[in-house]
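Peer 1: So, here's a batch of structures to check.
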Structure P
Amino acid sequence: MQKVIEITDFSAPELDVYARISENQLLNRHEPEKGMFIAESPKVIERALEAGYQPVSFLVETRHLETQARELLCRCPEVPVYTAALDVLTRLTGFRLTRGMLCAMRRKPLPAVEEICAGARRIAVLENIVNPTNIGAVFRSAAALNVGAVLLTGACSNPLYRRAVRVSMGTVFQVPWTFFPEDTGWPQKGMECLHSMGFRTAALALCEDSVRLDDPKLMREERLALIFGTEGDGLAPSTIASCDYTVRIPMSHGVDSLNVAAASAVAFWQLCAEPGRSL
């Protein structure tokens with residue numbers, strides 16, 4: 001039977017995860033088995049549950065208990081539900097809830113790079129992208145456009161940060177992803193790892209020797225890793241130098257670059273097609 005608890009005390013320790021613990025503290029790098037994250041909105045929570053993530057508690061606007069939250073709560077009858085009016089929840093969390101629902105969930109152990117890349121023809125590699133909104137947008141495009149896996153370097157924002165999860169619409173739970181291990185130096189050892197798995201590497205960057213995104217050679221590659229850089233400086237010169245290709249997106253009106261979220265969507269559409277799809 002569902003345990004529904006009306007919030008009367010903001011200082012209750014059960015609410016710390018929503019009100020007083022930062023996302024970096026939730027991540028818990030030193031004890032990853034205790035790590036948690038916050039999923040926001042019914043659609044995102046549903047995708048997390050379908051991916052096998054374990055809910056710890058729910059925070060729900062009272063008026064949604066018998067409407068849009070009902071089906072999800074019925075799937076987790078043993079999980080406590082904390083509830084209050086929207087203005088109370090906004091004061092508690094510091095932001096206005098999307099569709100009136102949050103869920104604290106346990107993180108899973110990160111899979112190995114080789115494990116998630118085993119059956120993939122096209123993967124994305126994100127280098128030092130720190131904006132959670134961009135991380136979430138890249139994942140949403142990756143899910144929509146047939147990217148087999150996403151790999152992240154250590155300085156990237158975590159895909160399970162609340163904003164990244166929300167912007168992705170929960171697709172971070174659908175696309176396999178992991179970080180390169182800390183002892184895998186990037187770019188040298190990371191590139192060696194990619195090449196050992198049979199991937200050719202393509203840096204999205206503006207260089208004199210770059211090839212167009214629609215170059216037939218890229219489409220013919222059996223396995224291809226598309227590498228995207230940070231929002232400001234782009235890819236590091238050492239990363240570009242280590243890649244098999246440097247790739248540019250043809251643009252008009254003197255525009256020389258796109259936001260990483262937009263650039264990744266264009267690249268995924270062009271290069272991550274199902275075999276046999278005409279472009």
Structure Q
Amino acid sequence: MKGLFDNHNHSNFSFDGKRTTVEASARSAYFKGLGGLCFTDHCDFYVPPMKAEFTDKAPEYFDIPAQQEEIDRITDMISQIRGADNFKILKGIEIGMHEECRDRIRQTLEGNEFDQVIASVHYLDQTDPYYGGYYEGKDWKQAYGKYLETIYREMTWLGDFDIMGHYDYIARYAPYPQASILYKDFSDIFDEMFRYLIQEGKALEINTKSYQEYKGRTPQLDPDILNRYKEMGGEIISFGSDSHDRERVGNNFAYFAELLRKHGFRWSAHYEKRQLVQIPL
């Protein structure tokens with residue numbers, strides 16, 4: 001795990017990141033031997049009304065200048081630690097793509113500077129899949145397929161991003177026995193997604209949070225997804241723990257780095273000032 005970057009982390013600047021701070025997660029990354037981490041706090045301008053039934057309604061976007069000022073402050077603090085000269089804390093954002101707020105997304109990205117931009121989908125069909133409503137009336141193939149198609153449609157519209165976030169997010173909370181998203185079941189849309197990522201020089205994310213147990217189900221990363229991405233010419237892979245607390249920073253990176261090496265990948269990727277940087281696995 002030494003030297004890898006964790007490119008997907010949330011802090012207290014995210015609406016759901018109150019269990020950690022920039023300082024706590026950055027220190028965790030440093031003492032775990034990571035080369036750096038990026039704070040990609042949530043920016044979802046669309047929140048489905050149904051969510052108010054389960055939680056207090058609150059904005060799901062963050063104060064970008066305040067977050068970046070805090071990152072600068074913690075960078076200066078950690079640089080004083082002996083041996084931390086090369087450790088990097090990067091400034092990022094996780095954009096929640098949704099067709100109803102495309103103008104605000106574009107304005108946010110054009111009006112601010114980031115090291116990395118993750119493009120994700122959290123909400124669709126006017127639901128939050130975390131609470132289950134999305135899956136009602138759909139079998140597993142319909143539910144997973146529509147999510148993948150939505151990611152592809154929105155990311156090709158957006159264009160201005162670096163990392164395609166958690167394509168398998170929709171499997172985390174699904175109620176089906178079919179716990180994992182497999183290449184063979186969605187080969188056409190995966191090929192379209194991979195072709196776009198490869199042509200545009202963008203990263204496929206290995207989001208390690210997607211492969212943890214939830215309500216008795218543990219989705220797995222399908223090796224055929226890695227094989228096909230590699231076969232089509234894909235090389236840019238980003239690691240992300242999707243941490244919302246300091247303990248999860250860098251979670252399972254050593255395991256997935258070894259898995260990638262077994263499948264012929266040589267590099268892990270991150271971005272600095274939106275420019276690709278690759279380091280050996």
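Peer 1: To test your reading of the models, identify which of P, Q gives 1.0 for distance in nm of label points 7 Å out along Cα→Cβ at positions 151 and 223 when calculated. If you can, show how the numbers build up before the last one.
Peer 2: Numbers: P: 1.0; Q: 2.1.
Here the read-out was taken from P.
Peer 1: Also, quick follow-up: I have 18.2, 57 for Rg and Dmax of the Cα atoms in Å, for residues 63-158 alone, calculated from one of the structures P, Q. Which structure is it?
Peer 2: Numbers: P: 17.9, 48; Q: 18.2, 57.
Source structure for this number: Q.
Peer 1: Given a computed value of 0.70 for FRET efficiency 1/(1 + (r/R0)^6) of positions 215 and 231 (r between Cβ atoms, R0 = 30 Å, to 0.05), which structure among P, Q does it belong to? It would help to have the intermediate numbers written out before the result.
Peer 2: Details: P: 0.70; Q: 0.30.
Label of the source structure: P.
Peer 1: Looking at distance in nm of label points 7 Å out along Cα→Cβ at positions 135 and 207, point out which structure of P, Q has the largest value. Write out the running numbers ahead of the final one.
Peer 2: Values: P: 2.7; Q: 1.6.
Ranking P, Q on distance in nm of label points 7 Å out along Cα→Cβ at positions 135 and 207, first place is P.
Peer 1: Quick check: -10000 is what I get for helix-only ellipticity at 222 nm (-39500 (n - 2.57) for each DSSP H run of 4 or more, over all residues; to 500), calculated from one of P, Q. Which structure matches?
Peer 2: Numbers: P: -8000; Q: -10000.
Label of the source structure: Q.
Peer 1: Comparing distance in nm of label points 7 Å out along Cα→Cβ at positions 95 and 119 across P, Q, which structure shows the greatest value?
Peer 2: On the way: P: 3.4; Q: 0.7.
Of structures P, Q, the maximum of distance in nm of label points 7 Å out along Cα→Cβ at positions 95 and 119 occurs in P.
Peer 1: Right, another one. Mean count of other Cβ atoms within 10 Å over residues 7-14 was computed and gave 11.0; which structure, P, Q, did it come from?
Peer 2: Details: P: 11.0; Q: 25.8.
Checking each candidate, the match is P.
Peer 1: Out of P, Q, which structure matches 13.7 when mean projected area of the Cα convex hull in nm² is calculated?
Peer 2: On the way: P: 16.5; Q: 13.7.
That value comes from structure Q.
Readers should treat all values here as calculations from the given coordinates under stated rules, not as data from a laboratory. This one's a predicted model, so the numbers in the text were calculated from it and none came from an experiment. Cβ atoms are built from the backbone, for glycine too; each structure is taken alone.
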